[in-house]
Structure P
Amino acid sequence: MTDRRSGVLLHVSSLPGPYGIGDLGPASRDFVAWLASAKQRIWQVLPLTVVDPHGCPYASPTAFAREPAYISPDDLAEDGFVTHREKPYLAGDHVDWKAVRAKREPFLAKAATAIANEVELDGWRAEHPWVETWALFAALVDLHGPDWTKWPTDLRDLPKNEKRLATVRKDLTGAVARHAALQWAFDRQWNRLKALARSHDIQLWGDLPFFVGPLSADVWFHRELFDLDERGWSKTITGVPPDAFSPTGQLWHHPHFDRAAHAKTGWKWWVDRTAAAIELVDVLRLDHFRGLDGVWEVPAGDATAENGQWIDGPGQEALDALKERLGDLPLVAEDLGVITEPVRKLRDDARLPGMAILQFAFGGDPTHEFLPHNHRRNLVVYTGTHDNDTVAGWFRTADEASRKHALAYLHTDTRDIVWSMIRTAWRSVADTAIVPMQDLLSLGSDARMNVPGVVEGNWVWRLGREALNLSLASRLAEQTILSGRAGGTE
């Protein structure tokens, strides 16, 4: 059995199906079967937490709860919680998040009511205590809107008043139970999918965002852990400093953590959220790994990130707390961007694999660490990620020096640039190689998943119904076998 392996990056929302968005039902199971036929051993997805109104999973209103839109209507009907006639059919080859919400929410509300009435959930809820915070928060959002800082003062400050908190929980028992039921339904369907993947020797890889959104259940319930004023507004926000790509830096608008407050708890929130994410997957990509060492802090209200400063991140203390609770950390460090020696030390001391993006390798000198001849074994090599253009789109817009370097290095011409990149990733010495589904299909920029810094128009790409064919599986399987990444299936 070889340690070398490969896989495909495809988010659940991008799967095909008749309901306007991918889900955990038949299309997910078909994809697992297709991966097995293509000799793949990893299916990597983006964060499974609830998305923001634009579909972004990296500005979630929760660090714990899972996105109900991914719950399969087919499986809910098969389990008897709704009828097949009630399923929320919605045409479209891209995700229209607004239309999906409008169509699915009444359907899911009916299913949730049936689950809450028919299934004994007390034991499951006790095993997942984060559900209580999320379900109460979601019930209050239904009544008062998503901006908890504008709620009536007694609700805004509810976590500080145990007596009032107990009263509100009791008053909203039914609504809380319905939101908890949706989390149970997701968990049930995901566990079925995970068991199927394991039966095919396929690992599920997930993604853990570093920050949470300001209008999240976590910030509302644990205000003491974030740098907020008495109203709950951020005093400082996240970002990145100016660089060659962004002369004024980037503002991400997440609230900053209060490091001292987290340290006093023994990093409990960090440990709990990571444990909840790892419960779903075999390996977890830790987004913005360099934030463990230091984060760029900008005063709230600034129009740019220029007037910021580096402050200490959670550091080794948080990693030690994670290891004490979880043992060997099944994490991948997203160590992209400007990475300092202290960041490398955190990664290497924890024996975590880092990442290499082939699109970033070309146009410089032969010492670039992302060029395959500089790769190391403990590494995950990608042609690109959800934040990159597709390979075809990248090559079309790259500068002339990068294009010439890539063609010479890959020993190819422009007609086969995408699969030349895939073959090169598969032949890297890196233990793991992953390709976005869009690159397997040689798609252009219109199939890009996300453009960082742009709010609208992202997270909408979906896979065509006919894309997962035998010809593509055979082509990928051939490269996987030749590269020694097929494991025991060779």
Structure Q
Amino acid sequence: MKSLTLSMIVKDEEKHLKECLESVKDVVDEIVIVDTGSTDATVEIAKSYGAKVYNFAWINDFSAARNYALSKSTGDWILYLDADERLDANSIQEVKQLTDVKQKIGYYCTVLSVDEENSRDNYIRYVRLFANYSNIKFSGKVHEQIEPSLLNEGLALIQSKILIKHVGYNVSAEEKKLKAKRNLFLLLEDYEANKSAYCAFQLGLTYSVLKDNENAINYFHVAAESGKLDRQYRAQCYTSLALIAQQNHRISDAEKYIQYSLKVDDKQPFAHMLASKIALRKDELVMAEERCKRAYLLNQEMQNKRLYYSLSIMLDSEEVIYYGLTLSIQNRNNFNYQFYQNELFSYFKKMGGQHELTKFNVINKLFSNSAFTQEEIDLLPKMTNGNNLSFVMLMLGNNPYKQHVLEIVEKIRARFSTSIDIEKLYAKTLDELGRVEEATLVLEKLTHKADDDPSILFYLISFYLKQGLDEKIRPIVLLLEKKFSHVADVMTRVRTLKRKLLMLTKVPL
């Protein structure tokens, strides 16, 4: 019977370590933990699981610490994890089977990084389980790699179905930034010493988290244009470039980059989803629907069949279903409308319980533009989340029972106080109820957020026109021209608006 060592490095991980060790206690024969300076209960927790604990002075080098852990690991096989990772219970038996022999093999495992904040779970394939040989070493001060050393030692790298869940990035945007800042210095040192495409890719991701678009763009270009980087990583570079361009209203650039991404690898759900949203920005509704459906079907295939890719960003099924419904309504595509309705019902059914079916019944009221009961007026805002918010807003905007809509929107506003879409719908509903002055005040409070949404200013101009407030229109037109001079489609709308205003008002434009 061959032995298996769990090899880890830790520091101040009392929050995560117990769950990690619980997940592997029935499969490993030895636990080796190298502590780099914990001041909490990390060491005590490790020892309670029978771990061999060693101290290592931190020298800003993750590989150095991992290699020290390897030097203390005596098992025939090595499984390495971080404290914020857990071995999936369904993978325990496979780990036992794969390590019951002595072969020069390393096994790719799927590391699922959960990110509830962005509804984007990342699947990345790493070698985490490998036969133990003395010359095997990690490389890289951060985002350390073991594969090059395994290959040099003559190990065959083989796919497995082992799943490891990573919860460390399921944190707020601020916490992600803190981690990125921690890694940046080490990544830059690594890149200076060895200008690898993989390190450039990691730098691009790090600068993206830090919202430093200039540097992110630079490193994503370096990585994407390297023939030495795995094609799925190269595709992700182009997708990231497309996302940055889209967020900055450079739609032609966004379209160019997403096409590059899909040419390199057309099996990525997130890339097709982004392509759909870029097409929507261009009012290409048919293309937007096609890309959305492709994203959904690929996502389902990956979830159901566990397809193996070195890197894949998964989508929340609920998010794609609601987005697909929104597109099918806008495009009056009854076939897709029915398709996504059926998928939504299946989703609720899969979630299980009477409560989920009750929620689906409330959603059906949205589908049918019906009046709501008071119970439903109270329930719908509680059901609304980041995945279905745009769909709920669209359907409420079409609902003829405006007083019901107003009550629901007021409750949703309390939950999503920063949502521009909710504020616009709130203003629209007030206007439809004859409360145009209140609607105007709502939008006037949003003008400072117009950098991301020019429709706020267009809406505001229409409200000023209704009230005969011509003198307030010119400053808003000037604001549009100042903020969006670089966005062609907005400038086209502004020119059309100015021609109409010349006929309707005495505003000096």
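Just so you know, all these numbers are worked out from the coordinates, no wet-lab data involved. Here the structure is a predicted model, which means the values were calculated and not measured. Cβ atoms are built from the backbone, for glycine too; each structure is taken alone.
For this structure, a couple of remarks:
- At a computed 1.14 (Cα Rg over 2.2 N^0.38 Å), which of P, Q: Q
- Per distance in nm of label points 7 Å out along Cα→Cβ at positions 262 and 438, the highest-valued of structures P, Q: Q
- At a computed 45, 32, 20 (Cα extents along the principal axes in Å, for residues 78-173 alone), which of P, Q: P
- Top of P, Q by mean count of other Cβ atoms within 10 Å over residues 182-189, largest first: P
- Source structure (of P, Q) for helix-only ellipticity at 222 nm (-39500 (n - 2.57) for each DSSP H run of 4 or more, over all residues; to 500), computed value -18000: Q
- Looking across P, Q, the calculation of relative contact order in percent (Cα under 8 Å, 6 or more apart) that yields 8 traces back to Q.
- In terms of distance in nm of label points 7 Å out along Cα→Cβ at positions 198 and 318, the structure with the greatest value among P, Q is Q.
- Structure from which 2.5 was derived, distance in nm of label points 7 Å out along Cα→Cβ at positions 86 and 230, options P, Q: Q
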